[in-house]
Structures are given as structure tokens and as C-alpha cells.
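Computed from the coordinates by the stated procedures, all read-outs in this text should not be read as laboratory data. As the structure is a computational prediction, the values presented were derived from the model and not from experiment. Cβ atoms are built from the backbone, for glycine too; each structure is taken alone.
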Structure I
Amino acid sequence: MAKYRLYKNNNRKSAGYGKYYAKKAAEGVVSKEELIQHMAGHNSSFTEGTITGVLTDLVRCVRELAYEGKAVKIDNLGIFRVSMKSKGVDDPKKFSASSDISSKWHVRPTGEVVQKSIGVTRAAGTALYWEEDNDYKSPRNEDEPQP
């Protein structure tokens, strides 16, 4: 289950000043090794070694194709692509790709959004349920006496 925390907007210049907004609570990062163990634990007929090989090749090939200028779509996950931004130069002879171009990775989620309702988002065939994180001082409880 995904967790959120409520925060008050204290930016006086914002149209949402004084309102409370939800932000996703950080839950940490799963390493490739942890992902492999997680996948293997789903009663998969694939060994951790096979999953490791497939993921390693997937990463290498997505990177290779994106660097060739292609967008790579992995259904129900995302479209991976690289964008570029260039500095302007006065003299085209002084343009240098290494110093005048920067690039960025982008991922656009794919999969049809089936349902959005209070607390539930359905995407890519899986329901995403949100609950408030209980590991912080919620503004909902500000009026309650603290132990």
C-alpha cells in the first residue's frame, strides 16, 4: 500500500496558500538485487540467475536504443526516452557537443487508467491504494493532546 503525508502550503504567493496537500511518503529504494529476489519469490519458474540475466539485458538494450534516439515502450510500465537541451552559440564552428548539449532521461507511464476514485487508482491492471503514513505527526491530529 502506498503512503502519503499531509502538508500545509505556507507559500503566501500561491493560490493554494493555507490548504493541505498530500505528498507521497518516501519508502526507500529497492536495489536490483532486491527486485530480483522479490520477483523470484512470486512462485516464478524463473531462477534468480535467469531474472538477473533478463533484467541486465533489458537495461542494456533500453539504454542502447534510447541513445540511438528511439523511445522504448514496455507495456504497462513506461515509455523510456532521452531528451536533449542545447546551449546557443554565436559561432557554429565553436559548437561542442560535449559542452553545449545536456541530456535527460524521461519515463512516461503506460497502461490504461481504469478507475480513479477516492483512495484508489487503477493503472496497468493493478489497484493502487493510498493510506496516510502513521510515521509522522499528522496535521489531522494537531488538536489532540500529545502523550
Structure II
Amino acid sequence: MAHACGCQSGSPGVLDVREMAPKVRHPKIFEAFDALEPGASFILVNDHDPKPLLYQFKFERAGAFRWRYLEEGPDVWRVEIGKALPAISAEQTVGQVAHHYPRTLEVMKEMGINHCCGAQLTLTEAAASAGVPLETLLKALNDTQSADA
């Protein structure tokens, strides 16, 4: 979501729905969410606790979103809503995982996987090379991602 100022900032855009008619708020929010790239987010600004929206997200986009309150009333609520990254899979390369999931670097280091020299290896190949069971590696990498969800 682009900033209104037109800058190219990497920070989340803001969607302020306080002046929108109530009947268009949720569709507009879901439109903004659906336009996000995986891992990206936007800040929702609302005039009431958007808890009903959270329930709608849980029903319609279960497992596909992140929700974090930044400010909780009494006059303004701000929530960061993000699109979750897909689960890390065995076919991805070490380089892809290191680039898209930076929190995994420490896990790879602890398991003896070099994200620099071994960047072209798939996780299957890297696990075999390091003598680590693939399932153990995938679980540890994905657990790193879900820790902040």
C-alpha cells in the first residue's frame, strides 16, 4: 500500500477508515489486505475497536494474516494488519529463505547451514549436507516465523 505522500518508504502504509461510511469499511480493508505482498502490512486507523473485523479475518483469512494492536482507544484504534508469509518448504533454496525470512539466519547457523556459500542449495540438500534431519530443520525454521505471529 503506497503512502499518501508518494514516498517510497518501506514502512507500512496507513488506511484511515474513520471518515468512510461503515458499509464500505470492511470491503475496503479486505481490498487493501488482498493487495499486499506476502510479509507486507498496513496500519488500520479506526474510531472503535475493530474486534468484529478481527473475527471476520479469522473466518475468511484464517492463517493468512497477522494482527497487532498498536493503539487501543478510547478515541482511536490503530492495528497493524499483515499478510503472513507462506510456510518454508524443502524446495526453497537456503538463499531464498535467508532473504525472505531473515529471522531464520540464527537457526541455520546453529544447524551448520551456511547461508552464504550454500545459498544455492535447496533446504533438502543443505540439511543432508549438514547431517540434520530435514523435518527438524523445517520445523525449526517455521517455528522461528510463527514466534511473532
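A value of 12.4 was computed for mean count of other Cβ atoms within 10 Å over residues 36-43; which of I, II is the source structure? This value belongs to structure I.
Which structure, out of I, II, was P(r) over Cα pairs in 10 Å bins from 0, in percent derived from, given a value of 8, 19, 28, 23, 15, 5, 0? Derived from the structure labelled I. For which of the structures I, II does the calculation of helix-only ellipticity at 222 nm (-39500 (n - 2.57) for each DSSP H run of 4 or more, over all residues; to 500) return -11500? Derived from II, not from the others.
From I, II, which structure was relative contact order in percent (Cα under 8 Å, 6 or more apart) = 22 calculated on? Matching structure: I.
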